[in-house]
Structure I
Amino acid sequence: MTGAGDHMDTDDGPAGPPPGLTRALARYVSRTRYTDLPGRVVAGVKASLLDAVGVTLAASTLSPECRPFAEMARNTGLAEATVLGFGHRTSAAAAAFANGAMSHALDFEDAHESAPVHPNAATAAAALAVAEREGASGPRLITALAVGCDLASRLGLAVGTRLADAGWYPPPLLSVHGAVAAAASLLSLGEQATADAFALAMCQVACTFEIVNGDRSVLRSVREAFSARAAVDAADLAAGGVAGGPVPFEGPHGFFASYSGGQLDVGPLLDGLGERFETDHISYKMWPSCRGTHPFVEGALRIRSRWGLRAADVRGVRLTGGPIARMLTEPPERKARPRTAIDAKFSLPFTVATALAHGDVTLDSFAGERLDDEAILAMARLVRCEIDQGQPDNTARVVVETTDGQVHSEFVTGVAGDPGRPLDSGTLEGKFRNCAARATAPLPAGRIDQLVAAIGALERVTDINRELSPLLTPAGESPAVSRAGQAQGKPWPESGGT
C-alpha cells in the first residue's frame, strides 16, 4: 500500500502536529490489509501473540490483583470472548478489561525499547476479544495486531519523554491508541469511524504519574485493563455511528496539545507509514521484571556463574546505569524493601539481589513470601547505584566485591531478547509453555501443544472463535487447525520480530 504519511511534512525535528494527522493515521488503519504485511512482520506478530497469551495465562494465578477484574468481567450475560486463565466467557469489552489487567501484571510481555511502550499488551487483549466475538479470520487478527503494535510504538517514538516530563504516565496513554487501531481494523471501520474511535477512546483514558507513588497500590500492574476496554467500547460506539471530536490528535485540545505541550517528532510517526512496521523492533523478555533491570540482572548472573559465587561471598554491589536507573533505585528505602510484586519488579536492588542470591529471576521470584526473603533483602542492602546521564539505558555496569577482597566486573550492552540479541524460537516457546502451565484453570499439556501450533498457523485460521477460542479453555474441543499447524514446525522468528 502507499505510505499514508507520504504526503505530509515529516521533518524529524520537534514541531506541532501537522494538519491532517488524524486522517492520515485513520486512513492507515482502515486501508492496511494482510497482503500489505511482509513475512517477517507476520512472523513477529504471531510470536508476540503467543507471548501475550502466555503471560496473561500465568498472571491469572501469579497476580492476585487481577482476580477482581476477572470477577467483574464474569456476569455480563454474554459469551463472546474468553477471560484467559480463568476460562469463562463474557462480553468482548469485559474480556478485554480482564485480559488487559493480566497482560502487564507480570511485567513479562514484549516491549518496544526505543518508544518505550508495551505495544502488544492492551492491543492483544482488545484484538483477541473482538476477533473472538466477530469470528474473524487469522489474517484479519494478524493485520489488526500489526497496525496496533505499529501505531502505539510510533506514537511513543514521536513523543519521547514529553508525556512523562509533563506528569503523565505514558503507557496507557499510548497503548490505548494501538488497541483502538486493532479493534477498528477488525471491525472494518472506515476512515471517519476510525478517527471517531480514537476520539471516543480519549474520553475514557487518562493517567498521571501519581500511579507510581506509594507502596500500597498495584494500579501500575493492571493499568492496561482500562486501555483495552476503552478501545473495544470506542470502536463499537464508532461502528454504531457515534461521532467523536473532529481532530483528536492534532486539534487545539487534542492528544498532543493536552499531553505533550503540542510537540512531537513527526518523522518517527509518519515516515514509511504502511510500508515499514515497528514490529521489526520488538524485544522479548527473559526475566519477568522491568526491562530497565535486565542488563543489570544479566551482569549479576554472569558474575555469579563465572566465579561460582554464593550469597555469603558478596560484600558489596555497585551498579552504574543510565537515566532510567534513577527510577529503579529511588526512593532507596522503598527499592531495597518493596512491599508489592510490581514494586519489586521495578527495583534494581531487589532484582539484582535475587539474581545473586538465587541464581535466576523467575516467575516465582516475586511471590509474596519472596518479598520477605531475608537472603534477598540482606543482599539488596548491599547494592549501591550511580547514575551516568550519558550512559545508554540498555547498558549496565555491575561490580561485585567479595569477602576475600576480589572485585568482579561486567559491562552489559544490548539486552538479551532485543532484536540485536534475539531469543531463539525454542526459548520463546519454552517461555510460553512455562507461563501457560500456570493458568488458574489449567490447560492440559496436549491443549498447550495445540495452542502453540494454532497460533503458529494463524494465517490459516478461518474463524478465530471456532478454531482458536476452544483452545483457550481446558474444556474446549480441539479444532483441526492445531493438527495442521503442528506439521509446520516452529514459525517463531529468531529475533524480536525480525
Structure II
Amino acid sequence: MTRLSATSLSQVPSFVRRPSFDRVACGVGILHLGIGAFHRAHQAVYTDDVLAGSGGDWAICGVSLRQATVQQQLAPQNGLYTLVERDAAGDACRIIGAVTECVYAPGNPEALVARMADPSIRIVSLTVTEKGYCLDPASGELMLEDPAIVRDLQNPHRPATAVGYLVAALALRWRAGQTPFTVLSCDNLPHNGRMLAGLVRSYAAELDPLLADWIGRAVAFPSSMVDRIVPATTQDDLAALSERLGLQDAAAVICEPFRQWVIEDHFTLGRPAWEAAGAQMVADVAPFEDMKLRLLNGSHSLLAYLGYLAGYETIAETMTDPAFERLVRHYMDAEATPTLALPPGVDLDGYKDQLITRFRNPALKHRTWQIAMDGSQKLPQRLLPVVRRQLALGGAFDAAALAVAAWMRYATGRDEQGAAIDVRDPLAERLASIGVAAGVHPAALVDACLGVREVFGADLPQAGRFRVAVKSALVRLYEAGARQSADQMTEL
C-alpha cells in the first residue's frame, strides 16, 4: 500500500481534512524535543491551526532523543501524519502538516546542537516525560549524580539528555551574542517552566558560572499546562486507518476530542498566535497546573492502580464500575478540590463533570497499565501535593492514601491473583526488592516504601496520619481487594 507523504497527499479521501497552508514556504521556528504521540496530538495540532490561519515561519522540527522509531515513521511521510479524534460518535480524521523536519538526536548530537543554535529557531519546546528531566522529584533539583548527566558534563558538545542539549545550544547563542530561544516545557510537572529553568541553570553552572548567570537573566522559561488524553496507538488502529485512507500511515495518533493548553505569555523572540487556535495565554499558569495535575492526573493514577488490581484493562472499563466512579468523584470533591486556589470565573464543577465524561469515553482504549508506568515519578506530582496540603489543612486524604497503597502493591510486581505485573518504572528493581523483603505484610511494605526518599521526601515518612492511613488502606487491599476497598470507602 502507498505510504502517506507529500506526494500521495492528494490521494487522501475528501472526508479527511488536509493541511491548507504551504508547507514548503513555512520556515521552521520551533524545535521540539520528544516528538512522541502526545506532542503530535497536542502542541503540533495547535500550531497546525495557526499555520492554516495566518501562516508564518512556525513549522516544527521534531526530535527523538532516545529511539529512532518516530523519526523512522515520520521521515518517509515528510512529517505528515493522521490525527484521529475518537469518541462514542466515531472518528474524525485530519492530516497534520506542522512537522516539516524529523531528527534522531543520537545519530548526530553535534548537528542537533547546531540546529538548535540556529537563529531561526525561536522556541525549543519539550515533552520528554517526568524522567526525561533527570529531576529529583522529592527536591525538585537536578540529579547531578545521574549517570546521564555525568556523561553529558564530561562531553558537553555531544549531549544525550534534554538539559544537556538545551545548555549546549544556549551556550553557542551566548558566545555568538545572539538572543536566546524560549524554552517551553509541555510536560505534566508543576511550575514546569520555573522547574526547568532551575535544572538548566544548575547544569550550566557546572560548566561555566557566567553562562548560568546569562541563562538566568536572558532566557524565558514560560510554564504551560497541557491536557489531552492520548492512548497508545495499536497495530489494529493503524490497520483500520489504512483501510479508511487507502494509504499507509505509520505515525498516526489517536486522541479524545477535548484539548486544553494554558501558557504563560513570556517569549523572547515571539510566538505563534496559539490563542487563535484556542490556547489560553495567561500571566500565571500555576492555578491551572494544580487543577489539572490534582484532578485529572491524580484521578487517572488512582483509577490506573486500583483499576489494574481489580482486573480492568482500560480507564473506561474501570469507570463502568459504580464503586470506582464514586471513589474518583469523592477524591475530586472532598480531597483535591479543597487544595486548589483558582482565579474567579473558573467553572470547577463543570471541569470535574467533564473529566468524568472523558474518563468514561468507551472509544478510547487508555490502558490502566500504560497510565501506571513511572509511578515513582508521577505520584510526587499528582497525588502527594494533595496529601501534603490536606495535612496542613487538617483535612481528609483517605482516597489519595488508598491510591498510594495501590501503587505500593502494584509496584511489588504481583496482582491480586498472584500473576506477574510488568512494572515499568525507573525504580522498578528497587521496588520489587522491597516487595520481596516485605512479603505479604502490609506494615512492612509501607514502612519500606516510605523510605524511598525520591518519592516521599523527608516529610511524609514523619507524618503519622499519612503513615497510618496508607497502612490501613494497604491492609484493606490485601484483605478485600481493590474493588471492595473502593466500595467500602465510598460507603463511609
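Here distance in nm of label points 7 Å out along Cα→Cβ at positions 111 and 231 has been calculated and equals 1.9, so which of I, II was it run on? Answer for the origin of the read-out: I.
Taking FRET efficiency 1/(1 + (r/R0)^6) of positions 87 and 119 (r between Cβ atoms, R0 = 30 Å, to 0.05) from the coordinates of each of I, II, which one would give 0.10? All intermediate terms of the calculation are to be shown ahead of the outcome.
On the way: I: 0.65; II: 0.10.
Going through each structure in turn, the value belongs to II.
With relative contact order in percent (Cα under 8 Å, 6 or more apart) as the yardstick, tell me which of I, II scores highest.
Numbers: I: 21; II: 14.
If we compare relative contact order in percent (Cα under 8 Å, 6 or more apart) over I, II, the biggest value is for I.
If distance in nm of label points 7 Å out along Cα→Cβ at positions 239 and 375 comes out at 5.2 when worked out from the coordinates, which of I, II was used? This value belongs to structure I.
Rank structures I, II by mean count of other Cβ atoms within 10 Å over residues 279-286 and report only the one at the top, that is, the highest. Numbers along the way, then the final one.
Working: I: 24.4; II: 16.6.
With respect to mean count of other Cβ atoms within 10 Å over residues 279-286, the highest-scoring structure among I, II is I.
Read-outs: derived from the displayed coordinates by stated rules, not from any lab. Note that this is a predicted model, so its numbers are computed, not measured. Cβ atoms are built from the backbone, for glycine too; each structure is taken alone.
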